Structure P
Amino acid sequence: MDSVEEFLRKKLKLKVNHRKSAVAKPQERRFLGFSFTPTSYELKIKLSKESLKNVKYRIKRITRRARRIPVTQIIEELNTYLKGWLSYYRLIEASYVLEELDWWIRRRMRCFVMNQWIKKCSARYKGLRNLGVSEKSALSVAFSRKGPWVISNMKPVKVAMPNSFFTKRGLLSLSRHYDSLSKMT
């Protein structure tokens, strides 16, 4: 590393940042939000842990429970952000991360809707009944003492708001969008 640093400093007149520079295996380093995972004979590009943490933080900011705006507006904001984010990270080869992120985003959206109905049990009950949930299941969710995050993972809520519920309202599916981007290139 010292000889490389000397060459960069003397010949190319570049400054070396010791925090960011290292000689290590590719899977131990990250570069511009990407990292690498070894397979039997090659390295695959994947999303770095920090990038995943950052995208989840940004999605949490968009879907935070304190916002009192319509679901359609949240979906528009999410779509704008996710399209740009995925355009940047379209090189990743580990698409399972996108499927997990899709699942997590839809749960965040269910949580957002449940939070809008949280003040009154009757609002939760009516909302779930309007979405086709049986009376018994709607009652069990409506009178649950659990918070919106736990409720968002209950079966009656998943039945009321399946993936198609959000797709019809225009929510972008990261895995489908990734497939369409990869076909273009």
Structure Q
Amino acid sequence: MKADINILAQRFLHKGIESLSQREKLVIKSIANRVHISRNVQKDYEARYSFGQRLADKVASFGGSWAFIILFSGILCTWIGLNSFILIHWNEVFDPYPYILLNLMLSMIAAFQAPIIMMSQNRQAAKDRADAEHDYEVNLKAELEIMALHEKMDSLREKQWEQLLTLQQDQIGMLKKIVENVQEKSR
């Protein structure tokens, strides 16, 4: 098995097995064992997430949606409207203009939301890297398999040419005999 892998590495990648990267070794081994290399990278990745990571992804997903923008705009308008209504009717306010309490709450939300979104983006970037690495493996295997098919086709074509040449030589030999027979009869 080790010899087969080394032969395949030399034949397709023109390198010894020792000088291949881990990904290239994985691809060569999958070719030698005739197993598929495709897998669902996203599913593998998401299976390893902790509760906090899944929660962060959901918060980031909601924080970047139209539902969040509409809900938050509604809360802001309600806050300002309620504050103005209380000011007009009772001449008192719970958060006087310029709405310092509202600004404090918005700042706190932003302080929590920003790192959560960044954590989610970092995880997404890691998933994207894993996807790219997997795509490389699949593409490399496909390319190597195509090269192997080309080699097989070339080998078959060479054998066919050899058979055709042998057949042609046999036919030429038969024709020579026929010509000799015709020449002997015509004498």
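Bear in mind that the values in this text are calculations on the coordinates, not laboratory data. Just so we're clear, the structure is a prediction, and the values are computed from it rather than from any experiment. Cβ atoms are built from the backbone, for glycine too; each structure is taken alone.
With FRET efficiency 1/(1 + (r/R0)^6) of positions 59 and 99 (r between Cβ atoms, R0 = 25 Å, to 0.05) coming out at 0.50, pick the structure among P, Q it was computed from.
Values: P: 0.95; Q: 0.50.
Value 0.50 for FRET efficiency 1/(1 + (r/R0)^6) of positions 59 and 99 (r between Cβ atoms, R0 = 25 Å, to 0.05) corresponds to Q out of P, Q.
If we compute distance in nm of label points 7 Å out along Cα→Cβ at positions 115 and 171 for structures P, Q, which one ends up with the highest value?
Values: P: 1.4; Q: 8.3.
That would be structure Q.
Of the structures labelled P, Q, which one yields 28 when relative contact order in percent (Cα under 8 Å, 6 or more apart) is computed from its coordinates?
On the way: P: 19; Q: 28.
Corresponding structure: Q.
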Comparing percent of Cα pairs over 28 Å apart across structures P, Q, the largest value goes to Q
Which structure, out of P, Q, was distance in nm of label points 7 Å out along Cα→Cβ at positions 43 and 139 calculated from, if the result is 6.0? P
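With distance in nm of label points 7 Å out along Cα→Cβ at positions 35 and 155 coming out at 2.4, pick the structure among P, Q it was computed from.
Numbers: P: 3.7; Q: 2.4.
Checking each candidate, the match is Q.
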Figure out for me which of the structures P, Q the number -17500 belongs to, where helix-only ellipticity at 222 nm (-39500 (n - 2.57) for each DSSP H run of 4 or more, over all residues; to 500) was derived from the coordinates. P
